[in-house]
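Peer 1: Next up: the structures, one after another.
Laboratory data are not the source of any read-out in this text; all were calculated from the coordinates shown. Predicted model only: the values in this text are computed from it and were never measured.
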Structure P
Amino acid sequence: MKFDLRRAPQVISLEFAIPRANDSKGYGRVNVVRPPREVFEAQLKKVLDWAELREERMAEIIAQIEDQAPFWGSLLPIQTDRLRHTRELIDAVVQFTIFAEMRFKHEFACWRPCDLSIQVQPVLTTPGHGTFPSGHCTQSYAILETLRALLNASKPSNTNKASARYFNVQGRRLAARIATNRVIAGVHFPVDNLVGRFLGTALGQYFAYVAGGSDTGWIHGTFDGGKLDGSEEFLPNDFNTEPGDYGYYTVAPFDDPPERAKKTAAQMLWDEAAKECERITAFY
């Protein structure tokens, strides 16, 4: 794999908009700054250290190459024969996320672990596009945010806190495990997951808002890869979505969310999925 680094941009921005809105105004941006080569080189040792779990995780790694849904189905019954609309909603979220994440991957054109060391020997065929951000991580956190909003919207108000608490814990663990499996496989660096979590959280929350399942807007701000030094590890609980500066990323405060368009295809699908999820009771 060969990248023309003379063309690789240092910053890419994603601006959010409201479908079918009467104005063309942008509502917040996600800015991502590309890390320098030295960061990826410093992360090689972490990739090699994680490789010791390959034998233990191999079945998961292979099963997650194309489809994460069966693993989310271990938490919720989102099989197509039980929660048909919910599964369709998740598929829509994933495709939406892929459309966004691939622009970052292609434009940044960052190195894969095997580009920097022959010792990595990934257990999967390394994709031809760049490593930053991790697509699997971006998708898993977009799914997590969508399901969180969906379950909270479909439950009576007195059970919202409990449902959010129980699902948040298990959901974060699953999203992080799916993301980490790509590092174990040797096709990603931990920093790819750091930015993937940031981008996926924003995209998932945005999708939920546009579809009518959330009233709180979505995170936006800047992920500054230039502030990374390569020592960073991807940990499930080291991420804050409250406004503020957290070292290598900044979350901006969200002003009053804009008015949504009425009854888009996403909203109609969301409504059907919410009806299905009213039957889910296992939150402990």
Structure Q
Amino acid sequence: MAPTERYRMTHRQIASDQREEFGRLAERVFAPNETTRADTSLLLPHLDEGGLFSKRRVDYEIALAEFLKKEPAVRLLDLGCGAGFWLEKQAARNQRLEVYGLSAKDYRRPEDRPPVSYIGKDSLGGDPIFKSLDGCATYVGIELDRTAAIDDGHYFIGDIHQTLQTFPANFFHLAVSYQACRYLFDPLRVLKQIHRTLVPNGYAFLESFTSLVFDHSENSITDQAIQKMFRRCGHPITWGEYRPTELHLKSGLAIKKTKKRFSLPIKYRQVVENPIDKTRVVTYYLEP
């Protein structure tokens, strides 16, 4: 989108625009991402920690195992959890893991999920494949006839931007998100809230997390430049494309909370139309 097609807005106008957008999002039907595969966590991004000679790769499984070694109870948040079947599997693996899910709508009961049609079997694992009736989403291994067991005290319904603000600070040890961050209207605002809710040295692994950052010459900032900017500000992150398997090329962000507050040298810039789904999205600019 050319710079002349964008329009500048004040912070107050952005807040008003967000409230309107949240209302429209609440009316949309988001198909839950329900998968029975055990390798869902492998599709999440990883964090490269340390320097040149002490570098190590931390993924969700490694971070979880480390917390379980030293904490009596570990709290996990799944942003965009659908019905919560993946959270059920995680909790079943270890009784000291307390799981929380956040979903745009309540998908726990079969009758509350969007209708889908069966189109065949997955050539790799033989799992059934379903497609939403509008043809926009394809799902593998959906558990069509089962009600999720996650209770109201651990299952939250609402927009990610707003609901995250209701969680206490320094509460979750781990936060994950798979195929949900692409719908964010204000990605860095959400990231700031995720950072607030994480315990010190907590981790977030966010698949499909992208953000539009520009310099004062109207040039977009690359993933590599954003990653360097985070690290200069003391936030250990890995941001950009990664290949979890030979068949998957994804984008995402992994971050470790090492500072009390989340800060970056960027500010709100303006709101533009997201070319992917025609919704509006906040963009940012570097501070002078």
Structure R
Amino acid sequence: MEAVKGAFVDSDVIVVVTDLFGTVIPDDLLFRKVAETNKTVVVVVNKVDLADRVTDTTETKASKGEAGKALKFKRTVKISSAVRKWRTLLPNALVVLPITASNGGTDPGVVALRTLLLGGPDVPGTFRNLGRPVEGMFRSGCKTVTDEEAKAILPVGPPLYDEDALTDRSERFFASEIIRASLFGNLGKEIPYCCEVRIAQFIEPKPNEPKQVIKITADICVERDSQKGIVVGKGGQKIRDVGVDARKELEEFLQGKVHLSLHVKVDKDWRKDEDKLKAYGYLK
């Protein structure tokens, strides 16, 4: 939340990301600031592919008499009602944009958002590709957002980095993020949020070494012993799966052979320890 508050102060645009079923926390101070700000606000309503239905799991009988589960859909939130709700909550928002992020970068809503924030070209055209406008998408009296309005969202300024700069992060940082991505892919649910990946060793081979292998040792820190068991898995299978996937991604990223060694450690309640959060880069 400290990071969020800092971003609120430094930002030029505030993008409120919610979903079709999202609600506002009553008397939330941060949301009140968003409602009262003079900055440009864009509301993104995700998961609109779930409009008019939610999943209701009910017990049924399978064909062979065994117990099974079937999915039954029932009508629920409409896109139009969700858009109107957020227009009422944030009447000054530049646009309330319905998207389906799971469709990837080619989703019409994602394309419209990207084009809007980049200032064009043809911002109105990307909105037309969404289909018939939903009431409340645009401010009262407005039918779209023009290229000129989009260009004014983000001010023109001097470049923050050299033209040929690819990143301001180290290879160790990307290695830790690739391992974290593998944790999310293999574990799912809430456990990966409790994991912090620290690169203990990152040793590049010397030019004259016969085996050109990058040696990486990483510590995966969890908060409790029970989480350690989940990450390691039965017989160590889960952590092996994480390591195999991460090593493949690391070799592609680093363009070379990688020897990856993973260790799971318990760092009790590290997410509640301010010193640890600073050490891990979450707080300044």
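Peer 1: For helix-only ellipticity at 222 nm (-39500 (n - 2.57) for each DSSP H run of 4 or more, over all residues; to 500), the calculated result is -6500, so let me know which of P, Q, R that is.
Peer 2: Working: P: -15500; Q: -6500; R: -10000.
The read-out was computed on structure Q.
Peer 1: Given a value of 12 for relative contact order in percent (Cα under 8 Å, 6 or more apart), calculated from one of P, Q, R, which structure does it belong to?
Peer 2: The read-out was computed on structure R.
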